[in-house]
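Only the coordinates and a few stated rules stand behind these numbers; no lab work does. In this text, all values refer to a predicted model and were calculated from it rather than measured experimentally. Cβ atoms are built from the backbone, for glycine too; each structure is taken alone.
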Structure 1
Amino acid sequence: MAPPLPRLRPDLDIMPSPVKEQPGLLLRDPFHYSDVTLVVPPVLARCLGCFDGARTELDLRAELARLTGQVAVTEPARHLVKALRDAGFLDDEVFARLRAKKHDAFAATPERAPAHAGSGYPDEAGPLGQTLTRYLANGAGKKPARAAGAKAGRAALMGIAAPHVSPEGGIASYAAAYRGLPADLGERTFVILGTSHYGEPDRFGLTRKPFATPFGATRTDVALVDELAGAAGDAARVEDYCHAVEHSIEFQVVFLQHL
């Protein structure tokens with residue numbers, strides 16, 4: 001009996017191809033375990049359901065024959081399997097090696113490299129500072145809301161809630177949040193909590209690594225990270241790979257550095 005085909009990874013980005021000359025489905029890896037982007041032609045895209053971990057290559061050939069009305073489908077079926085496997089898009093030993101290599105590399109690096117400089121924001125300090133200054137000037141004439149129950153004068157600020165979309169997409173909300181921070185907090189420790197798009201469910205993903213940005217590297221309170229990890233126990237994962245690609249923390253870091 002033929003072995004089942006490996007399952008197509010459920011964590012891939014799958015969307016219609018944006019290239020008119022190459023119709024079909026575009027597949028890419030949001031975790032960057034693989035840097036390959038594939039466009040699967042329409043007929044082959046209809047066969048991706050065969051990669052469910054239960055069906056075999058014989059089932060794939062039968063489905064392709066049914067869709068095309070042709071008998072000679074062995075080569076295109078094998079080509080599809082090879083393309084998905086070589087790209088690291090199947091849940092098999094090739095993907096396991098790619099994932100382990102990336103996790104080991106992130107764990108070994110001394111700093112958390114900027115993942116979105118040059119795309120989500122400028123990758124040089126001068127243009128980045130000018131851009132953030134412009135963002136924070138948005139609606140600058142409005143008076144900041146006072147904390148509920150606060151007396152006249154400086155309120156005891158406990159935290160702010162800011163978006164984590166690309167800064168250009170949330171200018172007004174970023175500005176409203178970060179203009180609420182007093183100017184004399186530069187030596188304070190900030191705890192940044194962000195929604196993880198890439199970590200495991202029901203886990204806190206922590207890192208001791210300083211975040212490197214066009215403004216330079218942050219200083220991490222390692223003792224506090226260790227204290228949080230100890231308090232969370234099994235619910236915490238230190239040096240979680242999610243930080244390698246996550247944007248929800250990185251965007252907050254550059255705003256804080258700018259201020």
Structure 2
Amino acid sequence: MLRQSGVERGESFRDSVSASRAVNQQLAHLVRRAVVEGRLPLVLAGSCDSSIGTLTGFDHARCGVIWLDAHGDFNTPNSTISGFFAGMALAVITGHCYQNLWSRIGDSTPIAESATLLLGVRDLDPAERERLQHSAIQVVAWHNGKPAGDVFVALDTLAARVQEIYLHIDLDAFDPSVAPGIVDFPVPGGLSLVDMERIVRAAVTRFDIRAASLTSFDPDRDHEEKTLRAGLRILEVLAEHAGHRL
């Protein structure tokens with residue numbers, strides 16, 4: 001039976017970074033408890049920086065990451081245009097910035113770039129694009145609703161490097177027609193539900209899923225509950241794999 005626990009920010013914070021630290025400390029505790037109980041941690045969050053707390057909650061030293069997102073989330077304080085902290089989430093967990101913040105939450109072992117696969121990306125800042133091009137991160141971009149490369153070859157390449165992964169799905173990876181209820185501004189040309197199901201099924205057959213997240217959900221914008229239904233379908237696919245671990 002699926003057990004549910006929630007994390008509340010609890011108070012006002014002076015900035016998004018201090019708020020992220022407070023929330024991720026609580027999240028790491030809940031993930032750690034789920035792992036101890038032999039359960040698969042499934043995180044539903046409003047922001048991609050929840051990945052920090054999720055990874056802190058288990059030994060991820062041998063772990064890779066599959067990151068599905070319309071954006072790269074690979075900015076740093078030196079490259080960002082907006083200063084949006086969640087837009088640096090992938091850069092944080094691969095060791096490029098805010099390592100002191102992460103270490104104050106817990107285990108801050110960075111994920112290797114070569115153990116990271118970014119799928120669905122189609123909206124990058126110029127400096128962020130250059131950073132990704134000079135990194136060892138595998139990227140399969142999305143254009144007009146189609147992948148710009150072979151997703152399954154990329155998954156096989158990752159599987160040759162790691163056996164365990166953290167599966168991170170920002171719901172804005174979907175096309176807005178599939179998942180309109182998201183925090184960020186929708187980016188057209190994203191994944192269909194069929195695309196996502198195929199990727200998740202391919203992931204669970206190739207890797208040991210240590211934790212999974214669905215992020216950027218905004219129920220206030222999900223007027224027809226399309227995003228909710230898409231998210232539930234992803235959870236169903238994961239449940240087929242996880243079984244009793246939920």
From which structure (1, 2) was relative contact order in percent (Cα under 8 Å, 6 or more apart) calculated, if the value obtained is 23?
2
Source structure (of 1, 2) for volume of the Cα convex hull per residue in Å³, for residues 138-233 alone, computed value 166:
1
With distance in nm of label points 7 Å out along Cα→Cβ at positions 90 and 226 derived from the coordinates and found to be 2.4, which of 1, 2 does the value describe?
2
For P(r) over Cα pairs in 10 Å bins from 0, in percent computed as 8, 34, 41, 17, 1, the structure of 1, 2 it came from
2
Between 1, 2, which one scores greatest on distance in nm of label points 7 Å out along Cα→Cβ at positions 26 and 186?
1
For which of 1, 2 does mean count of other Cβ atoms within 10 Å over residues 18-25, calculated from the coordinates, equal 19.2?
2
Computing distance in nm of label points 7 Å out along Cα→Cβ at positions 98 and 122 for each of 1, 2, which one ends up highest?
1
Have a look at 1, 2 and say which one yields 23.6 for mean count of other Cβ atoms within 10 Å over residues 114-121, as calculated.
2
